[in-house]
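Chemist: Pasting the structures here.
Readers should treat all values here as calculations from the given coordinates under stated rules, not as data from a laboratory. The model shown is predicted, which means the values in this text are computed figures rather than measured ones. Cβ atoms are built from the backbone, for glycine too; each structure is taken alone.
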Structure I
Amino acid sequence: MFKVLIVEDDPKIREIMLENIERWGYEGSYVEDFTQTLNTFIEFKPHIVLLDINLPCFDGFYWCNKIRELSKVPIIFVSSRNTNMDIIMAMNMGGDDFIQKPFSLDVLMAKIQAIIRRTYSYTSVESDVVEYNGAILNLKDSNLMFNEEKVELTKNEFKILYILMKNNGKVVSRDKIMRSLWEDESFVDDNTLTVNINRLRKKLSDIGLDDFISTRKGQGYIIQ
């Protein structure tokens, strides 16, 4: 089911949007705490975002830019601010479309459907990020972010962290990690895996993620 996230401060407009989105068979949700807009986006993993410009704390341009640092998910601005400069700013920040308030619900749903068809007809609908306890692994550029700090990972470091974060709370054996790396034709023996794990831990520690990866002696590694 396609998921739509609403970032709108007016409760009445928000409820009308949500009602129509769900009526059309999509799963809808909205931001309640606007200081946590990015975290809500990461947790909900929407396929499309409806974003107002005038918001508490930070405006829609700010949140659009933050989302674009992590994802290429389609963003439709829905706003009463309709000057040429507002529209240009919205597009330059990474918006895919702009709807002026007051708007027609039929037009809104038609635009949502059109963007979903264009974006997801021939591609996977998986999220562009994996998140755990504030650590955000970007699947597009192999970067890890934590508390506004970013670190670049090597190919093997990325694959190791990806499999551990996808299985958070579970012990992943060394053999399973090595098999995952071998699938990409990168031969990794036991010693090489240890070196990669140590380098990865150092990078995690540099951005404040001390002890993010734990060793289970005789079993493997776990993130919890």
Structure II
Amino acid sequence: MLLDGGGTRRSVSPLAPPGVYAPQEDTELLAGALYDEPVPPGADVLDVGTGSGALAVGAARRGCRVTAVDVSRRAVCAARLNALRAGVPVRVRRGDLFAPVRGEAFDLILANPPYVPAPRGGSPAPRGAARAWDAGDDGRLVLDRICGEAPELLRPGGVLLLVQSALSDPGLTVGRLRAAGTKAAVIRRRRIAFGPVVRGRERWLRERGLLSGTEDMEELVVIRAELPV
């Protein structure tokens, strides 16, 4: 569920070729937070880890100047294609997290990073499609980088909207964003059935204590962090 140019909700189906993260419940939850955020036309928006570009297109439909970044070549191509299909301008860059936009400043940053805890956290960084969800043995491989780096790219009064799983400690994210000088809080929650990734490592998650013996659903949250004026 994304946005049209007038800010109303509309259903779209972005293309997500193999190896590119397709919009799912976390994308929809973050899109809802974007819909509620009072972003004026012409605002500079960064969608980091854009995947198919669904959120970037949603922001561009509101008249924002949008930059989308992803480390995956396939995702970069998909985001460009989906922006073209939607008829909206989106500047798409390939690179590691904030590296392609270092030195720039934004009014709004959107982030749907990998956040699922993964076994073998000491192994080399995830490759291929797994880069979209595997995030080390505590799920914070990318989250901690965002907490440390995103506030530096926000203008005064700028906002970061970030979605993650309760499996990767939203309280720690809020605390680290506050320590970085922002006013941060969880603003949305949604419980969903386990997806294939969580189901595939459910036993390991329970052994780690990240899932209790009775939990049969995953909670997603959106965190909003605002840099004071």
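Chemist: Assuming 1.2 is distance in nm of label points 7 Å out along Cα→Cβ at positions 21 and 165 as calculated from a single structure, say which of I, II it is. Don't jump to the answer; show the numbers that get you there.
Modeler: Details: I: 2.4; II: 1.2.
Attributed to the structure labelled II.
Chemist: If helix-only ellipticity at 222 nm (-39500 (n - 2.57) for each DSSP H run of 4 or more, over all residues; to 500) comes out at -7500 when worked out from the coordinates, which of I, II was used?
Modeler: That value comes from structure II.
Chemist: Quick one: FRET efficiency 1/(1 + (r/R0)^6) of positions 53 and 149 (r between Cβ atoms, R0 = 25 Å, to 0.05) came out at 0.70 when computed from one of I, II, so which one is it? Display every interim value, and only then the final one.
Modeler: Numbers: I: 0.35; II: 0.70.
Comparing all candidates, it corresponds to II.
Chemist: Of structures I, II, which gives 18 when relative contact order in percent (Cα under 8 Å, 6 or more apart) is computed from the coordinates?
Modeler: Working: I: 13; II: 18.
Answer for the origin of the read-out: II.
Chemist: When FRET efficiency 1/(1 + (r/R0)^6) of positions 69 and 101 (r between Cβ atoms, R0 = 25 Å, to 0.05) is calculated, the result is 1.00; to which of the structures I, II does this value belong? Please list the in-between numbers first.
Modeler: Working: I: 0.40; II: 1.00.
It traces back to II.
Chemist: Let me ask something else. Which of the displayed structures (I, II) returns the greatest value of Cα Rg over 2.2 N^0.38 Å on calculation?
Modeler: On the way: I: 1.18; II: 0.95.
Greatest value across I, II: structure I.
Chemist: Say we calculate mean projected area of the Cα convex hull in nm², for residues 13-84 alone for every structure; which of I, II gives the highest result? Provide the component values of the computation, followed by the final result.
Modeler: Numbers: I: 5.2; II: 4.4.
That would be structure I.
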